[in-house]
Structure P
Amino acid sequence: MPPEVLISEVGPRDGLQSVQATMPTAAKLRWIDALHAAGLREVEVASFVPAKLLPQMADAAEVVRHVLSLPGWTVMALVPNRKGAEAALRAGAHKLTLPVSASEAHSLANVRKTPLAMVDEVREVLALRDAIAPQARVEAGVSTAFGCTLQGAVPEDDVVRLAVALAEAGVDDVGLSDTTGMANPAQVRRLFQRLFAEIADRTGAAHMHNTRGLGLANCLAAYDVGVRTFDSSLGGLGGCPYAPGASGNVVTEDLVFMFEAMGVSTGVDLAKLLAARAPLQQGLPGEPLYGMTPEAGLPKGFVQELRHG
């Protein structure tokens, strides 16, 4: 039987672009190999942006080429615009993800464009995808969907309106991102319910941050209303460099443990997932890693029944 939820590991992109150090490419590939061995079946491996902006991602094309040699998973790349999309598609990425901020202030800081201008950019990316790699999928993540450190509150109507515009533009799915760690479970439940009502099965992933300790609670709220794809980062690495005060993706180890303890299968081997912290730590010596499950260990008598799709 296939897993009941998809854990989309974003550490190699979201995590690594948020730390000061640059992980050597060989170390990055060893870490990604360990993630694959643990049973993760979707991974965001790189961001196709100019190396002078994010030197941590300068090896993006090389990383994608290596990761494509590992069977049975979806290789995803973040792209901010058409130029990045072309580079990612030429490298062979299976899936592109574009961040489109619901907050105008954050959008201008992050990509120097308004949210509506980004919808036009998404249309250009879709046209390019259709022309050169029609098999690739394109998703949009509505960032700052739950609040913005620059703008403050983000009206829910703005979030839904933007998600509908992206779906109408033709993306395969639209997720919601708690870029700044401001979400709460009631808000998550409400917004995803509205999304399902408006765009149905194009409703995509929940990308939550643990900035205020509510990451898992927010993931559970999203699960309760029908979300089945969740972004997370091994060791909780990550945050947005253009959203001051935002820190910490949901910890993959804790997220997998929560679902597996509930009897919801992820297809991820917890023991191998915990072992994948070692190559991460070796590649980023001194970088703090987070997670309650790795610290506490698995409960006595805990037995994981693995189901792989």
Structure Q
Amino acid sequence: MFSKIYGKFLVDSKYITEEQLASVNEKVSSVRVKLGLIAVAEDMMTEAQANNVNRIQAMQDKRFGDIAVEKGYLTEEQVGQLLAKQGNSYMQFIQTLVDMGIMTLEDVNNHLNEFKEKKGYTDLDMDLLKSGDVNNEILVLANSGNDYVSRHLGLAARNVIRFISSDAVITGVKKVDSIEAEHFGYQTMEGNFKAMLGFGFDDSAIALVANRFADENYTAADEDSYDAVCEFTNCINGLFASELSENDVDIDMLPPMYKDGAKVTADNMYVMEMCIEGIKVNAVSVVDSEISIA
């Protein structure tokens, strides 16, 4: 994910062109693949075992390798071998930039320091972003300064990457008083505190998310596509509620809802902007605040 964010920064700063970035991405796009696919191709797991792990991920906020080890499908050593085969996407991106003669390594590092300063990231933040581990990247990119919100948005980001597109990119989190959405699917939670998770879409975005999650072919924002989005939201909130319960925090989920032409207003609202295959989607988290959806 970070290679895409850094690549956009390089283009926006006019250090490289859109065409150069496209040529780099074309060369590295086929390098990183899912662990399950590698495991099956290497005869370390059967296809049925890989599918079972994927199903478990819909109910548990855990990585593929961790679940495979718990189920006895893989050893820790085998998971390490698979991860090594994936490679580090950021380093692959940088190596490609240098190999193609687009930038020198010195240029890369200088521009990286500029990126760090503009974003206000710490050295630890940058280490996490460059680690090639999506969970580490999300710790930084979904950080809102509010623990519950960051955990909520982090779950949303991980599940978008797992079930919608591995090419999803988080472009930032910001606190806002209101947000407008052409289509808005959301779910409120009540208990020890009140929370809401919602997704703001346009027509193309809701069709993309609904189709990928439900494995269907919806072409418009209709009742079926909304149902799929609401089920996806419910899945994320179920993981959130389960995580909270482990820390003796009780919270119950109300039925998912949706609204066209929505304006959402709240005092303690955070928006995580995502780009999924070129399509913008906003994930919205509200904690301990009255919410108005008109």
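Structure data summary
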quantity: Structures P, Q, by mean count of other Cβ atoms within 10 Å over residues 229-236: label with the highest value; calculated: P
quantity: Structure responsible for -16000, with helix-only ellipticity at 222 nm (-39500 (n - 2.57) for each DSSP H run of 4 or more, over all residues; to 500) calculated and labels P, Q on offer; calculated: Q
quantity: Rg and Dmax of the Cα atoms in Å from the coordinates reads 17.8, 54; which among P, Q; calculated: P
quantity: Relative contact order in percent (Cα under 8 Å, 6 or more apart) - highest-scoring structure of P, Q; calculated: P
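Every number in this text was worked out from the coordinates using simple rules, so none of it is lab data. Note that the structure is predicted; figures quoted are calculated from it, not measured. Cβ atoms are built from the backbone, for glycine too; each structure is taken alone.
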